[in-house]
1. When helix-only ellipticity at 222 nm (-39500 (n - 2.57) for each DSSP H run of 4 or more, over all residues; to 500) is computed for each of P, Q, R, which one produces 0?
2. Starting from the value 19: which structure in P, Q, R was relative contact order in percent (Cα under 8 Å, 6 or more apart) calculated from?
3. Given structures P, Q, R, which gives the highest value for distance in nm of label points 7 Å out along Cα→Cβ at positions 46 and 262?
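We did not get these values from a lab; they are worked out from the coordinates using the rules stated. These numbers come from a predicted model, not from an experiment. Cβ atoms are built from the backbone, for glycine too; each structure is taken alone.
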Structure P
Amino acid sequence: MTEIHAPNLLFELLNCLDPVIPKPVSQAYRQGVTGVCVSGAGVPILARDIWAMFLPGLSALGLQGEMVSLAPATAVHTIRERLRYGVPVVLFSFSDFLTPQEAEPTDAITQEQETGYHWEEPSITRMGQVVGITQQGTLCWQEPHQEPRTASPEEICLLFSHALRVTRAVEKGGKRDNIRRALFRWVAFAAAFPERLPSDTTHDAPVLASAEAFLREIAGKQKSPIPLRWHYAADCFAEGWVLDALDWLREAALREIRLPNILMEILLSPSTDPLTDLQRRELIYLARAGHPALRALSAERLLLEIDRDDAYRTLQQLCYDPSYWVRAIARTLQDEP
């Protein structure tokens, strides 16, 4: 089964939603808050990227997204309702069974512990958009950059398993809060999937330009410590220095939430610096009880302490964390010799 790779999928997904995105919002801001400029062009897009990155970003645009399962009996009603209000309907198929939420219930995680965890996260294998529906209920749909075609509801449900239902919603939080949350998602993604970040190749130039434009827009002409770091990160994206850019964004994000100094020092310290017993205890607590992005950064740092029993046991437990970012980091223990 063929996987769809970034950035085309996420860029196309944003384009599909253009009719319902407020017009004053710039393209750079749309791409930044939804995280479409974080993945490289040669990597697959996981289902969890939509749940953990893209859908939360829609709230900054005054939208709410929900992935709904398709069934022949309800597909026409669901799609007709959306089209009636001028809302685009985007269809997806995935490489494997899709759990309908990013944070699984505790009992499901316990069952996975007992039966053996399936590490492979489902990826998106196909995306299409419904562009019309006939009186007879036949659906007119198309894939990106392809000619429209028609299909019955039954045929659509064989091709696609889910539809993205988008509704207007009250924007959550102020603009600065939405930016902060979006950038935390960036750094958590980078910690979990460094191999999926954009490179300095020509192929990834549009992604880097998008990231740079977003950061320059949100920083504006401000010269305070946080916007200055956004400027530094934008400069790095302009040069293709992606890891350096994300280091600046990590520091800015941690400073903005006023993380205690001891944790700041740990999460920003060079990977070659061993932790003291106190630092490791603080980090373990954060890895178990913090915000998902902070748990991801903590798990990443704990990987360098796996020779310590408490750090190793913590990472074993984090293999079943509700956040897929944390799971992706902790599961690298399985690759250790």
Structure Q
Amino acid sequence: MKHLILTAILAVASGSYGVFLTVALYPSVAGATQIRTTFDGNIRNNSLALSPDEATAVVSNSERPEIIVYDLPSGSVRGVLSGYVTPRNIVFAPDGKAFFISDSSLGEIVKVDSATLVPLSRLAAGPGSFGTTLTKDGNALYINNQAADTVTRFDINSGLAQTVITGFAQPRQGIRLSPDNAKLYVTNFLGDKVTIVDTKTNKIDGEITGFNKLRAISVTADGKVMFAANSGADNIAVVDIAKRQITGTVPVGKEPYGAALSPDGKFVYSGNLADDSVSVIDAKTLKVVATIKGFKGPRQAIAFTRDSKFAYVLNTDLSLFKVDSASQKIVAEISFEHSSNALIK
């Protein structure tokens, strides 16, 4: 479904860029036309989170006001969550009992009960709240704010901000913790760099530069290598984290947004927006071993099962494609438009 009307009504100067409020007439999942006023609707992204038990997938597209919750075993929709404007990122708590949805127009992070799909609490993170990541113990949530150029650490138990870190340049979806949680890696849309934060002091202690329209990032289990999508150069950058420099690039499809590393460390999946494909990189040889076609606008939203046997890739229409990593082929599809059907084999 596409916007029927999209009109910029106000530009607000903020640093070196403009934040736009927009109004759109938009057909919802239920078919009714809705009016949306967005804080930063000119910025587009999608998100996908798998529950720890891998039974539930929660998906969003920032151009749609709904969140779709899929039951993966049955291939059906568990729920459609309304009340959002520009949903940006979704993460599950480590115990799977709740998930968190950031909305940059509402300026908050909504904590949702995984069983009932009822909101439990809201963190006031400010307009522009975008990328999120949880610490391993689930006690703290780091939030990028692309409008304020900050990263805020929230205490989940109290719901209070513990610290606000400054010095970023439009930090959007890309935010990752190192495997030991000692470092926080934050992508900056302006300046094409990754800022490194020491999580003990919550202060910036370095950066990695040289990217080209930087998008998603991932980090190996040993914390030594980072993979980063260069959507402006059609490649995936390989970064030596200790040296804090790019050591090589791997050519992929057109406009790569994704750089998802499988849990076993064998493959990096690049979601290529402009040619509706996923490039599969052998993480050891740094060669593309397969190109999977047939997707619809794949971006960063790619998630692997814990055993690395399957990956889920989110399409623009909020349908999910399931990929077998052994054959590197799409083996199933799930869609809210056909939610009464089981997974299509």
Structure R
Amino acid sequence: MVRSWFEAFPSASPRVILLEESNDLVGVAPLCSYRYKVKGIPIRVLSLAGDMGGKLRLTTNSVLYPPGRADVLKAMLKEIGKLDWSILWTINMERSSSVDDYVQGIRSSWNVMECDVNKGLEIPLPPTGDLSETYDGNAKHNFRKLVNRLEREGVEARLEKIAAEDIDRAVDEYARQHIERWASRGGSYFRDPENIKFMKRSTAEGYARGQGFAYQLLMNGEVAAQVFGFTEGKRAYAKRLGMDDRFSRYSPGWLICNRFLTLLRDQGAEVCDMGWGRERYKYEMGGREVQLVGIGATRGIATLAARFVLGHGHQEVGPSLGTVLGGGGERTVASSMGQEQ
């Protein structure tokens, strides 16, 4: 996923830290670097790969190292300190003891920008039975009404797996529908061809590894909804879910969720990560909140620039990072303990 992201967004320069011990990989910090300006002052940002304003994001990225290995964390922070950055911005990491220790390490190393705890939603999948039986009372009732309406009006709704050779075509259709749906609501980020390119590359990569999935719901032969994601062990990630507004009367989003989640469950998935959005239907399907944590830091001119621009201290610079676009920069930096590679 990280490789696909770098291939699609060349304005982000890879800064991947690899920590090795006796030829074993013990730590990875998949970072990237990009530039923007604050009141004409150039600022270089170091963030987790997959986090740059205006670009599709990798919501599951994180620094990785064995729990309790304070020596590995110390070496990781040392290597981060050697890189060229004014603002460090590592957010939306799935919470773990290693991530908590990393956050504390950043706090003790540089001028800190605290981040609000974000929340994702995951839906636990029952091992057997009809998924709709696990929905809350109102949702269960509405889903039954929906199924009855389809039967009564003679609408054929069929779930179809998208073939590998049809991924590009399916993503183009997804982007077209997204652009139409968001035309009157601020515009779609799929107007950026790089975002379409990333979605195609990452989906194809998932298929090649046997971990990707893509389904479309056909209503009377037309594409009414689509979902794209990947699996990792017993956990699934449904990262892109879209629908055609022409079929809103039949709630194709509900239908495709019920059917593709059932398929993933039958293939061994026990839970599905549904992303950041906290839409009501996710809760009605039994969704539960998951904490995503992060930390930011400044050093050098960025600390002064943040105070100058925002007037309330560097802690408040964080939210603005989600709205800026990256620039150029040098290429990959990868280092092991005490040695650059």
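1. The read-out was computed on structure Q.
2. P
3. By distance in nm of label points 7 Å out along Cα→Cβ at positions 46 and 262, the leading structure of P, Q, R is R.
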